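Structures are listed in the sections that come next.
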Structure I
Amino acid sequence: MPEKLLQIYKKLYTSFGPQHWWPGDTPFEVAVGAILTQNTNWGNVEKAIENLKKNRLLRPSALHDLSHDRLAALIRPAGYFNIKAKRLKNFIDLLMHEYQGSMQKMKKEDLSFVRKKLLSVNGIGPETADSIILYALEKPVFVIDAYTKRVLSRHTILDHDASYDTFQGLFHSKLKENVSLFNEYHALVVRLAKENCRTKPVCTGCPLEGM
């Protein structure tokens, strides 16, 4: 199994090259993006983040002081804007109260401890928490999403209905826990799922064809 997981990674990296994930100028912007990208595509998230930047509000203290209605209006392009405004506010409350608004202070926390803290925030589930931990805090946790489940189940590595923890545990147990590896691997799987391993797969020319 470790060999197969590494083989998949090497084939994807050879085909697609480095993906330079996660797009964002600061760890806080990455965390905001991880929350806004729930149930939408990245293009919509970029528009919402650009609205925050234009208004010079992409800072923890500024968003903490911003009214819910104003925040919801600014992030409207990301969809589900009222729900996501609440989730952003909940995350920022944690950041302000526990870490004085500093992502660097959050980064200094033990991985398992900060993960529990993030999962305690209403509206942040495992995928969003792990995206923040891996891409904003640069800690080695593998992000599992629908794309990962689709790719691995189609290659008979795990059943599609297996739990998030089961999928994540596979990567953690079979691969070296390394931030760069986990970052690149997840990004490459997303690329594969968008180009080849779609809901209706395009197997011709797939980097994993024949595996």
Structure II
Amino acid sequence: MKFILATKQEMTQYFSEDGKCVAATLLSAGPVTVTKLLTKEKDGYEAVQLGFGTQLPKRVAKPQLGALKELGTFKFIREYRPKAGVDADIKVGDKVTVEAFAAGDAVEISGVSKGKGFQGVVKRHGFRGGQRTHGQKHSEREPGSIGATGPQRVVAGTRMAGRMGSDRVTVKGLKVLAVDTTNNLLLVSGAIPGRRGTLIEIKGNA
């Protein structure tokens, strides 16, 4: 099963064998524990529930404590739905580590992007703002006319100021550059959404 949870550590550089310098992101991945197997007969779909990280028992809801029992208290619980269905060899309590991945594997990564708060149209949508001369005074970063004269309302989807970031982002076409099984580290090519410590879902494209 090529799926694991990780936390983002930092960006760095990786020099390939042919001497090229590649932007890369270091991830602290796993180990994760299989906490539940969901079946089509009982739950309506097939999936594997995984637990990652540690948490104080007092910070975990009592129903979750009862459901996990001897498995432990996890900070994150996520589900993974394999396209080909759940492998029959997977059992509750199994561990998934970075050994499931190898250098060269193509992966798909999902995470929550950095939150930037309430932003104007220049930062949020790339507007150029108003002109700087000819009587203009305080309109350098104004949105200008929103063009809503016909329906007498703001048309849905109009690009305006608002909250920016904190969106779930999926990046495809990334590659595993290196695997450190001793320290549970993965080095993945390119940039990954989120800040340091953001929970990342890594899915193999095999």
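No value in this document is a laboratory result; all are computed from the given coordinates. Here the structure is a predicted model, which is why all the values come from computation and not from measurement. Cβ atoms are built from the backbone, for glycine too; each structure is taken alone.
Once FRET efficiency 1/(1 + (r/R0)^6) of positions 80 and 176 (r between Cβ atoms, R0 = 35 Å, to 0.05) is computed for every structure in I, II, the highest value turns out to be that of II. For the structures shown (I, II), relative contact order in percent (Cα under 8 Å, 6 or more apart) is largest in II. Between structures I, II, the greatest calculated value of percent of Cα pairs over 19 Å apart, for residues 40-159 alone is seen in II. Sorting I, II by distance in nm of label points 7 Å out along Cα→Cβ at positions 96 and 184 from high to low puts I first, with the largest value. To test your reading of the models, identify which of I, II gives 2.5 for distance in nm of label points 7 Å out along Cα→Cβ at positions 112 and 128 when calculated. Considering all the candidates, the number was obtained from I. Give the label, chosen from I, II, of the structure having the highest value of volume of the Cα convex hull per residue in Å³, for residues 16-87 alone. Of structures I, II, the maximum of volume of the Cα convex hull per residue in Å³, for residues 16-87 alone occurs in II.
Looking just at Cα Rg over 2.2 N^0.38 Å, which of the labels I, II belongs to the structure with the highest value? Don't jump to the answer; show the numbers that get you there.
Working: I: 1.05; II: 1.36.
Ranking I, II on Cα Rg over 2.2 N^0.38 Å, first place is II.
Could you tell me which structure in I, II was used to calculate helix-only ellipticity at 222 nm (-39500 (n - 2.57) for each DSSP H run of 4 or more, over all residues; to 500) as -18000?
Values: I: -18000; II: -1500.
Only one of I, II returns -18000 for helix-only ellipticity at 222 nm (-39500 (n - 2.57) for each DSSP H run of 4 or more, over all residues; to 500), namely I.
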